[in-house]
Structure I
Amino acid sequence: MEKRIIVTGSQTSAIKAMRLLEKEGISSKTVRAPKSPTKGCRFGVEVSFYHLARATSLLDRARINYSDIVS
């Protein structure tokens, strides 16, 4: 199963996102996202590619900011 990381602004945001997604039935886990040359250390929530669209929609509705989606 292919996974994607929804990159959030902080570890706290990643945990909030994970809890929301788990509550809505989407399996997820908090992870450290790949480093970016300009942004340094980043955190995110890993979800399956199959659930990506629904996950981002839920995060938007809950006003949990994310900056990027990486594989």
Structure II
Amino acid sequence: MQMNLDFWNIADWSAFALTLAGVWQLSSHKKSGFAINAFASIVWVAIGVHSGLAGLTALNIILILIYIRGYIKK
């Protein structure tokens, strides 16, 4: 299996890692988890738009709003 490391593949794995880091921070009750997840969702939106994946794009736009709300309320 050959790994093609173009920009979008790297962005995909970066968003994956950021999402895991954000969830880890949220599970540790740290406010920074909201910001990390919001940034990861921005990367996911870019990937979704580039790939033409409307569901991924819509989900992550909604998640960004939820993360902003959580950051403000915490």
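No value in this document is a laboratory result; all are computed from the given coordinates. What you are looking at is a predicted structure, and each value in this text was computed from that prediction instead of being measured.
One of I, II was used to calculate helix-only ellipticity at 222 nm (-39500 (n - 2.57) for each DSSP H run of 4 or more, over all residues; to 500), giving -10000; which?
Traced to structure I.
As an exercise: relative contact order in percent (Cα under 8 Å, 6 or more apart), calculated from one structure in I, II, equals 27. Which structure is it?
The read-out was computed on structure II.
Among the shown structures I, II, from which was the value 18, 13, 10 of semi-axes √(5λ) of the Cα gyration tensor in Å calculated? Don't skip to the end; give the middle numbers.
Values: I: 18, 13, 10; II: 24, 15, 7.
Among I, II, the structure yielding 18, 13, 10 for semi-axes √(5λ) of the Cα gyration tensor in Å is I.
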